[in-house]
1. Using mean count of other Cβ atoms within 10 Å over residues 298-305, single out the structure from I, II with the greatest value.
2. Which structure, out of I, II, was helix-only ellipticity at 222 nm (-39500 (n - 2.57) for each DSSP H run of 4 or more, over all residues; to 500) derived from, given a value of -8000?
3. Distance in nm of label points 7 Å out along Cα→Cβ at positions 34 and 554 computed as 5.4: which structure among I, II?
4. A value of 25.5 was derived for Kirkwood radius over Cα pairs in Å; which structure in I, II was it taken from?
5. From I, II, which structure was Cα extents along the principal axes in Å, for residues 50-289 alone = 53, 47, 35 calculated on?
6. Looking at distance in nm of label points 7 Å out along Cα→Cβ at positions 42 and 418, point out which structure of I, II has the largest value.
Structure I
Amino acid sequence: MSKLQWQPSEDRLKSTNMYDFLNYIKDSYSLSLGNYNDLYSWSVDNIPEFWASWWQYSGLRYSSTYSEVIDDMSRLPGAKWFPGAKLNFSENLLRFRDEQIALVFKGEYNQTRRISYAQLYNEVSQLSESLKNLGIQPGDRVAAYMPNMPETIIAMLAASSLGATWSSCSPDFGYKGVLDRFGQIQPKVLFTSDGYFFKGKKFDRLGTVANILNDISAIEKVVVVPFTDKDPDISQMPKAIHYQDFKAATGDKDIDFVQLPFEHPHYIMYSSGTTGPPKCMVQGAGGILLQQMKELVLHTDLKRQDNIFYFTTCGWMMWNWMVSSLAVGSTIILYDGNPFYPDPSVLWEMAQDEEITVFGTSAGYLEALQNLGSKPGQEFDLSPLKALLSTGSPLTEELFRYVYTDIKQDLQLSSISGGTDINSCFALGNPMGAVYSGELQCRGLAMKVKAYDEQGNPVYNQPGELVCEAPVPSMPLYFWDDPEGSKYRAAYFDVYPGVWRHGDFIEINDRGGVKIYGRSDATLNPGGVRIGTAEIYRQVEALPEIEDSLVVGQQWHNDERVILFVKLVEGYTLDQELQQRIKRFIRENATPRHVPAKIISVPDIPYTLNMKKVELAVKKVINGQAVLNKGSLRNPESLDYFSNLQDLQED
């Protein structure tokens, strides 16, 4: 049974944006709504009314209104949202032009930079003028191979002001990873830094960019932002120009925001690409804007006076999500570098110094802190911190306890889960609600999320397949180079026609909380019983000898057996005694079915560039199948450890 960890005081509850919105809906529709679950039920039963209300409440900036909210609720995929409406994404993020700080940037080797909303607007104005002079028009692709720095955001806003479609990769992507993505979408302009810093080392990227230019002929201009060197040598790239030279001299003038349809292509995002070339998911400006503002304002309780931070790169959707905080007028804290360099306190010292109120990170980061014995709450003044967000993988009950013991007691811990596919969340936080260990607080408003059993029936209080039964504005418009829509339908709609199947294994309980058990395509199936990998990770990674782990199923004698790979803390060995202790701990805290048939020590666990464990790639390797795309991995060499293991050939 999940333990109650936190609940807001009555005063805090009534001061939330969610509480204000609940009353707005009550008054607008003469309803009796007592709590979040009442509001959620109304929102999924009245989806067009919800989005019309949120359009009005959010203060969306637009030049033409809509003729209807959605043309056909039953069409999934393919429903059209807000036909007739015209707006500009950047105009909504640049609605403030005052002296409040918009962006704070810190990196491993850089002094703190602060940019006000007025300065941000002027910077975007100059860059927008330069892109316009270059001939950038609506629908042209503008891409970035950049660190998480202010110029990346400025370039995105400038491109979007003209209606260009934006896409980005972080500089830790190698040549093949970048080519697999940008090579498909053929951008006209590429923004890049000369390099980046990580763990105190400088990494050059101009050589990689030169190779990319040789293979992507569509790129007409490369704009180089100095980062590791003040004056990088770009003489070997004829299409390259320094950022300051490219930026128009004239600023301080109003931006001519191009007004575009609600579903105008704004972002191109990418699947992880661990099982083949990354899918290019095209997402609409209006849908992303409304959905992300809903999550930031209501579910995160973000306000103008907040300072929000998310540890991310611009190759992960959390960068896109975080940037939409500008529409609220909050201050965004940007950090680029290793979160443990020069020591594990670097982000928490920043949280103290910048008075961060919303701190976002990954479950893997919190687990690493716990393993190091870090106690940020004792070392730093975190009194302004009101919410901690975690995503990337399921947050274990033990990590919930760690946060409330060693970081802060009076804190909304929001484990959130969604996907790059929708650039947002299916389940996330509720600032009006209680936090229970191991649970996501709620399903998102107007997200008709359910868990299906193997027969396609909704189930509660037992694991099932995560589905969404109704359209959502931020679902992809289409996949790039998929004119018939066959790739799009195969990705989400082939199993349950007309219902989005996301690929997560979840459980929804009676109070509306959600547990994530891992990817459903990596779900274990020993003896025909489905088991989520997160249930095993939760036990194994609580042991002090285990630094990391990975669980997969191996086809064996017409069945599937559970294989557990462990990366041990330095100084430990996987002897018989430790193996038996691991198995006993899993059996006692989960079930006998969760106990692995084999436990094997490996020197490293493979991760994607977005720091997600790649269970599917390892499963392919141990079952003798080819892994087509290693370029999406942060540590591709680690896959070699799993090939031809003698232990896997034995009973």
Structure II
Amino acid sequence: MPAFYLHYTDANNFLHVDMGGGGNSGIGLHQFVGGVDHQLATAGPTFTAGTFYWLRFTQFPSVPGDPPYLVATLFNDSAGSVGAQIVALSAPAFDAVTALAGRPQIAPSAAAMNIGGAFPQVHGLWLFGPGAWTFLGIVSGSPATGTSSWAWETDPTKTYPGGPVSSFGAARVDLPPAGTVDADCYLYQGGVPLGSQAIPVAAPGNTLGVSAWAKSSGLAGTTTIDMTVREWNAAGSFLQQSRVARLTGNQAAYTQLSAAYTTGANCAYADVMLEVGDTNAGASANGTVWFDNVQCWDQTATGMLSMPYCETRFTQGPAQLLLSGIIGDLPAPAHLSLGTFLTSWPVSSTLSFALGRSGKSSANADLVGASNGWYGAILTPQSTTVLDATSYGGYFAKATVTSGGWNPRAFSPEAGDSPGTYHLLARFQTAQLLANLPNVAVRAVTQQRLQQWFGDTGGSDQLGSYFGPFSAPIVASNPWTVVDSGQVVLPPFAAGALTDPNQTYLTPRTHWADGTGGGSVCEINWQLLLPIDGSLVMGLLNNPSNAFGGITNQWLWTYLDGLGVSLGLPASQGFSLETQPVAAPGKSAGGPGTRTTGIINLNSGADPYLILDPTLEVNGGAGINQLAGYLADGAGAVLPLHSVVQYSPLYLYPR
């Protein structure tokens, strides 16, 4: 009987799935707490001797106090690949703390048990977290004999502390207990570059600036931490690579890796690879390395030899953008290029976008998050989770919603972390019948309480709640929809002179209700706090029913230009279609229109252009602007969000 341990803390505390517990039959999901077996779910398939099977064991993200949702799915084998599903077990964990951390492990109880079979790459471990980066514990063909483990570090004390705002997560590699080390972290590995994370180079021979920060614990003097730039041509074929920076030995404090790298004659795309290596077996056993605040920019195209830390390109939206190092004395009109990759955008389709800048900057502002339902049995409705590669974060929450309401949460900051005025948006869908959709309503709610997230489930820690008005925005059954649930102000109540904003927590969230008898099955993915108190641009793009045709595998760039306003020129808007993620404002054009205008058109709202404010600061660092926004098609798809912001600083001169 094999046991698959998702977490093995010690002999008395572990979370696992076992197969064949009753001879050649049965599968069970168990959580041992203090030596006591809590059987969470069972099923009774019969196994055939000599036959291979596949098992996928998932622990979904959760928040403090809420037991995570667990799913174990058994599949047939299909010539070395995952075949048809046999059975799936699912249940919330027994509790929200015990046996939910520790090492993964596979343990057979019979010597004749064959785990892995004759197939390569059959064991894999993935964590929910930011996208784009690919992690390898051992490079193919490498002499490394130990396997390193990659994860996303969520302990804020381990992330890089020297950025313009707090870092929410660093890349972390844990080195093996024995053997040699070769562990890589990279963005792109070649192939067709359309829609990939390949970094476009404006022209061959351009110089790229690259930078990253690294920290380590337990490394020997023989361990190296490297940063390498790799080049590909326009077809995505590998050209060459060069190590541009190296650190040797343990790095007790965060240390920068940086370089200027000149690309070759045929380079069209590049990527940055971070690598940890040690050819001395066991020299850095169980060591740890963290990477954070990685950036790359085209020095030749931008004319900037150094670049303040900015976050402007994301594999999927919504996204929280950061612009630091903004100079000037006065708020300045800017040019915004907002791009997304469209695999398919047929005629009679729309694309909506919004990007807001906060009127205040905060080191700990967290404006985008995946929704978390209550997965335990204490609160209703009890939520479940579903793996979904097309959703933000790779999953969504699900529940049967009635008139009693559903309050999935994506944020729980301290009261002073994200001051400002926002609209709370969410990606949502309901299976309610079309005739009953007016019964599906939403409003924005903000609780202030003494504990984070769901707090005391009895409600004893609640200090106050703001309730917005209900609206019924859903107009179609089953498709994903981007919904505005209303306005929220953080904090929701005026604070007194002696109030400590670090001692209470806010939970801005969407509150859904379905007044139809029996309710409906509803699903929610991301939530977004869209700032509206600084500068806000938003709009709707139409690909009309009588346009020249659908858009396939192209980048659509939207441009909102306010650079000429201070000179007395009008603001303008436009778009362009490109084959790579490089904005081309020089050939942009366009204007407003309808679903039958005959050509792609852009209808902007709110502010006509983005305004940057150099007077905002965090911890004495001036010129820090925080923005959040999204791009979505008419079906609420999760799309990449790439941005370029250009501005001319304005100064106040005495007269």
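The numbers here are math on the coordinates, done by the rules we state, and not lab data. Fair warning: this is a prediction, and the values are worked out from it, not measured in the lab. Cβ atoms are built from the backbone, for glycine too; each structure is taken alone.
1. Looking at the calculated values, the largest one is I.
2. I
3. Computing distance in nm of label points 7 Å out along Cα→Cβ at positions 34 and 554 on every structure in I, II gives 5.4 only for I.
4. Structure of origin is I.
5. Details: I: 53, 47, 35; II: 56, 40, 37.
Attributed to the structure labelled I.
6. II
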